[in-house]
Structure P
Amino acid sequence: MSFTASLRGSLGYTSTEAQFERGSEQIQDIPKSLTKLGLDYVGRNAPFEVSVSLVKTGDLYVAYPYRNLGMPQTLHVTYAYRF
């Protein structure tokens, strides 16, 4: 979605129910959810562009019984400068 001619945004959400047949627990190392928010700025008359994304991963199950691990939020920032 575009907010202005220079600023765009995106939002994504994925929900996963990955279980073995006749199982009731999430398959190991497959997160139950993933949310991503992104913003991109490309200046029309400016020699630079910036992208920022925030990723939040839901519960992640590991091989140990009764142990749920959630990955932390991650923030990615990239930039480019045009000469």
Structure Q
Amino acid sequence: MPVGLERLTLLIAAPMLVVLFIIDSVLGLVNRYAQQLNVFFLSMSLKALAAVAILFVMVVSLMQLLIDELLRHYDIVSALLRSLFGS
């Protein structure tokens, strides 16, 4: 199991990649069987809509994940904030 930053990027990116892959697969089939339909322009709007929807769904878990990571590295974060803002 990846540790640290690799784990975080995998947790954030995996749902997006899965949904976008499914959208591409379905639109590939649509393009195969309905060739008159311009799937390229349809895919851009569908992918953008799907990405925004997934971000809205994931924002709560992402915030909790960020808080957990900051608390896990409290000493590093506090030293960084002290060096940036003084005191």
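Laboratory data are not the source of any read-out in this text; all were calculated from the coordinates shown. Every value quoted in this text rests on a predicted model; they were computed, and no experiment measured them. Cβ atoms are built from the backbone, for glycine too; each structure is taken alone.
Which of P, Q yields 19.7, 66 for Rg and Dmax of the Cα atoms in Å, as computed?
Q
Match the computed value 0.6 of distance in nm of label points 7 Å out along Cα→Cβ at positions 26 and 58 to one of the structures P, Q, and report its label.
It was calculated from structure P.
Of structures P, Q, which gives 0 when helix-only ellipticity at 222 nm (-39500 (n - 2.57) for each DSSP H run of 4 or more, over all residues; to 500) is computed from the coordinates?
P
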